[in-house]
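Enquirer: Structures for review follow.
What follows draws every value from the coordinates through simple rules; no lab data is involved. All values reported here derive from a predicted model rather than from experimental measurement. Cβ atoms are built from the backbone, for glycine too; each structure is taken alone.
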Structure P
């Protein structure tokens, strides 16, 4: 176990139909052909890990101008981020007593627009930015061609960054291992942290948006996965690690868990 301080940064909210996150949350039936929609808020967070060998920022969140035309209108309509300007990265860091200059390493779990929108703040710096090779490939394919997926913006990640491309799984720092968890995207990264204060912490991120995705193994909507088979295998791996280590599993956008962990780790 390694002495690490963890801070879950409050990066605001995403508002969307819950069917995106948990497939079939609201479904029409023969007797109820027009059910009420289940529309609500999901949490957006970044994780700051103050490790003896450096301060690591996990993801950079939404661009502060997401609601001012930076995000394409159809994407904002589906996944609105109305408070991105109020909960920008510098504000969130300041809340826990840190600044941009304190960040030694950035890890991008993936390059979707609600996770990579703060990378511009590291443009032209020597701060290493870790990302999986398959994620870089898929992000550029998606943003620059008609193929791929639609949640990538080249303007988020096409910067002069000190990219550190991960080909597989590796130790980032002692007690801090990067895991490859494909399914949501081909190159999704998670992490296993062995902390002295909190035991084993598994950063599942967008492998599981909400608690039911993990605890009930309820799949996410089809638009949020690139491979159901990979998603199932990544879920199995996480559950196996949790079973053996009694780990805390951190979900990608669960608002109740985010609030609890923010208070517990502060």
Structure Q
């Protein structure tokens, strides 16, 4: 059964994203990443970190190879880490809330947000993604998700195959999750880690956006029992920690809940 054999060093970056200011946000998050201060394998930024969570897509979207993509490539190359977070992207006549997975060599992959936040009208401006994506870094398989996806556990279910092993080892959520529903953010992140026998990362923003919504941060790295390895407060902050491959393997052996899980297919 395939499982990671090396530990994974991760950094979470929680900032007060500036409203509709891509250049300012690239500078802001570049400065925050510089504070990490130690080598890591994966750097995680929030959802829509260049603009804030906006439905004004025309004025804030970049092309698939825009300035932020070049900036991410430079940042990944400089840090030697995969750098990820979501941006508003225009692809032809369609707009996506797109998580970019930028590798140090400049190659990249992406995941388009599947569940669009109807409550805020996101479904009227953006096109939903159609594919669940699993990516890899240092032998760890990572399931990237965006904000509202957190509320849909079937889409995140970690299936198991006796030969291939688990779908993923780390569930990753980038978000603009506002303060009125902060307890849901905390609860659902822990549930996703526990039920999927995986580590989980949630990276949120702080501050107040152009819609007068406030954000309490609470970015966190959770172990497979849902216990925090690091948990941030409500101000701009960065933190780094290490995910232990041996701990993950031991947990899955000790609690083989996956052997009793129901089989199903995602469509």
Structure R
């Protein structure tokens, strides 16, 4: 087995939301070691300019590459929209995967009538990356973008179900998922939103496909590692290393919303970028 296959996968996000991607990779590729970097000192990326986001993404990626990684997974939607080209130019020999293209491709395939709603942050909506990617896979699709900033706050406060969560979800979704021209697919275009998937399934019913970018990105990583013969040897469970640029205590507290295992603040390394 090539030594490169034993290297970890690097994952970065502006904060803790990318843990949904880490969880999906862990479930699919349990033998892989992972390094997760949350740039909690500079979040949210969604309010920054494209140039600043690209610079931040390069900072985080350079740090992960310095530890020795075999692939880079950009879990942050804003960075996936604005920084992938710069990252691939900076690290030409390293597989770099974002969350936008896998999610868009999956939504294009899952939609029965091509009426797709992308719920995302304001910055991702303004970038327009998801519609372009969906239309590339499915020309003629009707794509509606929906900025849902309250969903982020809901998730971080653990309000993922109950009357208040349902009321907010209906506020955003009902106008687009009712009537004769109702959408038939909801693409979760923010790493926080997969936590709300059970709520969305319940409210929208079985005729609406709910597409989770985290799980589709994990599938892409698996295929890419297999193609390049970089998958870790089977057997055993890979280690997970957590890095944060600020507030490890809050990172550990909020993480319980995103992953089903406990992360202690003492397990999170504080770093500067």
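Enquirer: Just checking, which of P, Q, R has the largest value of FRET efficiency 1/(1 + (r/R0)^6) of positions 50 and 146 (r between Cβ atoms, R0 = 25 Å, to 0.05)?
Expert: When FRET efficiency 1/(1 + (r/R0)^6) of positions 50 and 146 (r between Cβ atoms, R0 = 25 Å, to 0.05) is calculated for P, Q, R, structure Q comes out on top.
Enquirer: If you work out distance in nm of label points 7 Å out along Cα→Cβ at positions 34 and 194 for P, Q, R, which one comes out largest?
Expert: Largest value of distance in nm of label points 7 Å out along Cα→Cβ at positions 34 and 194: P.
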